[in-house]
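The data blocks that follow each hold one structure.
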Structure 1
Amino acid sequence: MTTIVQLIMLLTTTLHAQCTVGTNQPPPFVANDGTPIAWARNASVTWGITCGSPCIPISQDLQIGIGTGFTNWSAAASTNNSGVQFTQGSAGDPNATYPWISITMVPDSTITPNAGFTQPVWTQSPPYTIGYAIVAVSDAINVRHYMAFVTGHEIGHTMALQNCTSCGDNTTVMASAPNAPVFNAAADGLEGPSSCDNQQVNQTAYP
């Protein structure tokens with residue numbers, strides 16, 4: 001006889017499935033000809049925090065969370081075969097050297113229900129490498145761990161990864177509603193790519 005506890009465990013397992021490439025991990029973000037859109041292999045990408053309009057300053061604590069997201073993706077460069085390294089600098093400056101990625105805090109009302117949003121700009125001919133990307137994050141974020149998750153998630157979009165709506169929140173940094181971590185989660189959610197994320201990046205964007 002199935003108990004209520006067993007039913008709850010079964011439902012939880014179903015809703016929070018493991019991230020599996022080729023199963024529930026979505027196909028990569030691609031150009032019209034099917035080429036994955038990402039940074040060039042072995043790219044040295046400058047990242048920086050910029051001020052939008054209105055200018056919303058990002059606390060030092062949240063800046064640490066942002067840095068964690070970039071550090072974790074850099075640490076995965078050999079695992080996912082991208083070779084991509086992220087280094088803090090003056091990203092967003094029109095005179096900055098490409099490639100770069102900027103982080104700007106914006107009013108929550110402008111991007112809700114999202115906590116973050118990424119707009120990459122890439123070359124218009126193969127291999128469609130990203131020149132720069134602009135990331136907006138909600139000013140309602142006030143937890144360092146959650147900021148690291150959001151940053152790691154948005155960077156994932158620049159590695160050709162798409163949102164995974166059927167993956168558990170601790171199986172991929174691309175976890176999205178209805179399985180995304182709750183807003184301002186203090187523990188749930190990853191601060192960088194999982195083995196599933198790295199496998200997908202390796203197989204699609206950097207084979």
Structure 2
Amino acid sequence: MRIETERLILREFHENDWPAMLAYWKNPLYGRYNPELADPESFVRDLVTRFVTAQAEQPRSARQLAIVDPASGQMIGTCGIRINDPVQREGNIGYELDPDVWGCGYATEATSAILRFSFEELGLHRVWAECVADNTGSVRVLEKLGLRREAHFREHRWFRDRWWDTRIYAILDHEWREHPPVVGSPLAATGVESRTFGRADQRCQTIRHDSN
């Protein structure tokens with residue numbers, strides 16, 4: 001599976017993607033809203049292996065893709081959809097980015113492509129996401145894409161020596177069709193490469209502190 005947008009390529013994971021993923025997981029900015037890990041390398045290796053293994057599942061319920069800068073070939077994050085209930089046609093999305101490219105709109109662009117794939121190709125009815133309430137960057141991504149806040153859970157997750165509130169956001173298929181976001185429209189969602197892109201905006205190569 002491969003999806004191309006204006007500035008990004010979303011492709012299947014390879015076993016050798018784990019070092020790039022581990023590199024940004026070690027960034028303190030990335031860890032701010034995530035639990036601490038005793039052995040990050042083993043955890044990331046296992047996670048990438050699970051992503052690769054899921055590609056052969058039939059029927060396939062999870063599609064987690066690597067987000068790649070086409071100019072450099074560098075993996076800069078992940079984005080995906082997991083089908084929770086095929087009968088109810090419901091799934092949940094997740095995404096993350098290397099903090100070095102926060103503030104460039106990549107999360108919004110990649111997640112928009114995944115939502116489009118979820119509704120138009122997978123035929124889902126409802127797609128939801130959970131985020132830490134304090135993670136305003138992630139909240140902005142979801143709201144820009146038209147997801148509505150459906151729940152706020154107080155002191156729902158325990159990590160980094162404190163309780164964290166979380167929120168659930170969701171969007172329905174007819175809401176997506178009526179008001180599709182105009183951000184980095186996907187150019188292809190097939191197994192065939194359709195075109196080559198130019199170098200990403202150079203200002204996005206510096207560390208930013210707002211993850212959108």
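We did not get these values from a lab; they are worked out from the coordinates using the rules stated. Keep in mind that this is a model prediction, so the values were computed, not measured.
Given 32, 27, 17 as the derived value for Cα extents along the principal axes in Å, for residues 87-126 alone, which of the supplied structures 1, 2 does it correspond to? Please list the in-between numbers first.
Numbers: 1: 32, 27, 17; 2: 39, 14, 10.
Computed on structure 1.
If you work out mean projected area of the Cα convex hull in nm², for residues 31-70 alone for 1, 2, which one comes out largest?
Ranking 1, 2 on mean projected area of the Cα convex hull in nm², for residues 31-70 alone, first place is 1.
Here log10 I(q)/I(0) by the Debye sum over Cα atoms at q = 0.07, 0.09, 0.17, 0.18 Å⁻¹ was derived from just one of the structures 1, 2, and that gives -0.20, -0.33, -1.34, -1.52; the source is 2.
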